[in-house]
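Please find the structures below.
Since every read-out is calculated from the coordinates, none of them should be taken as a lab result. Quick caveat: nothing in here was measured; it's all calculated off a predicted structure. Cβ atoms are built from the backbone, for glycine too; each structure is taken alone.
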Structure 1
Amino acid sequence: MEVKEMNKTDKMIRAKKLVQELKGFYIHLLVFIVVNIFISSATVISKVNEGESLGEALFSFGSFTTATFWGIGLAFHAAKVYNFSPFFSKNWEENQIQKYIEKDKQEEEKYR
């Protein structure tokens with residue numbers, strides 16, 4: 001296989017991987033929105049039926065607890081997909097891979 005063909009293949013594989021990561025994030029976001037609308041609505045309706053005013057029910061921390069903590073996880077997912085964090089960047093991943101490859105080479109050299 002020619003070098004140009006290998007480069008095209010590598011680029012295609014990386015592009016497909018990035019598209020899959022983006023698709024996974026969008027699915028996560030959609031599920032987050034749908035599920036949290038349902039949970040928050042059910043919680044607010046339940047609190048109103050128990051006698052709280054609509055304002056009290058809407059602005060109660062318990063009404064949005066799931067959305068709050070799940071939202072933190074969603075933010076980390078977005079940071080990974082969009083490379084907002086140095087901990088999840090491609091350079092970090094490549095550095096970690098190189099580190100483990102070098103470590104394996106050193107271990108291999110010990111036994112030669």
Structure 2
Amino acid sequence: MDLIRVADTIDAQLVYGPAGWERINIETAFASDLMSDVLMSDREEMLLVTSLSTEQSIRSAGIVGVEAVVIANNKTVTEGMVDLAREQGIALFCTRFPKYETCVRLGRILEA
């Protein structure tokens with residue numbers, strides 16, 4: 001599913017997007033605030049949903065090849081996070097929804 005549709009579904013605001021971000025394909029979502037769990041994932045075309053608004057969340061996403069990161073709970077995205085997302089070519093979003101509601105919304109469209 002195109003990332004733009006995913007972003008619309010969770011009412012996410014784009015903080016940083018590499019060229020062509022709208023057409024990035026997302027097949028799975030992974031939600032966690034434990035970056036050690038993120039580092040154990042091995043899925044392709046994945047979106048990470050987290051409420052951990054730190055540079056470590058972007059670093060971990062880059063290590064496992066995440067296509068996009070969504071910061072939930074309307075948390076503040078730091079300039080350092082944006083810089084890392086830019087360096088690694090990861091789309092970065094924030095949403096006002098809590099992590100649970102974000103996942104429910106994603107589940108509805110990814111399962112369809």
Structure 3
Amino acid sequence: MSVLMEEERWEVLEKIGAYAAGELEGEEAREAEQLIFERPDYRRLAESYARMLVMLTTLGNEPVEAPEVVVNYAVRRAYVSAFARNAEVFLGSLGRTYLDALVYYFGLRPRSYGGGI
């Protein structure tokens with residue numbers, strides 16, 4: 001398919017979509033109506049656009065509610081994740097503290113040679 005034919009096809013698709021959305025007036029609306037009248041495939045496309053617009057409008061007006069089980073799962077995952085992060089920090093610092101104590105107790109810290117003790 002040539003580039004020109006592809007561009008014309010997109011123009012027709014946009015025109016039919018705009019017509020279905022009620023965005024065309026005057027001559028543009030009459031041109032879209034003529035295309036829809038002459039070609040059954042364009043008529044089906046216009047019907048499809050119209051159904052999609054009704055569906056989107058209906059969905060846009062409905063409040064979206066997540067099922068309680070999904071909300072509970074998300075909350076539990078957040079708690080577990082926060083607990084794991086805090087446990088990791090706590091155990092990491094506790095482990096470092098015990099390691100520092102063992103190093104001090106056994107005298108494993110190397111002596112400094114920079115003029116100190």
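Which structure, out of 1, 2, 3, was mean count of other Cβ atoms within 10 Å over residues 54-61 derived from, given a value of 9.0?
Only one of 1, 2, 3 returns 9.0 for mean count of other Cβ atoms within 10 Å over residues 54-61, namely 3.
Of the structures labelled 1, 2, 3, which one yields 13.4 when Kirkwood radius over Cα pairs in Å is computed from its coordinates? The structure behind it is 2.
Out of 1, 2, 3, which structure matches 22 when relative contact order in percent (Cα under 8 Å, 6 or more apart) is calculated?
Details: 1: 22; 2: 32; 3: 17.
Value 22 for relative contact order in percent (Cα under 8 Å, 6 or more apart) corresponds to 1 out of 1, 2, 3.
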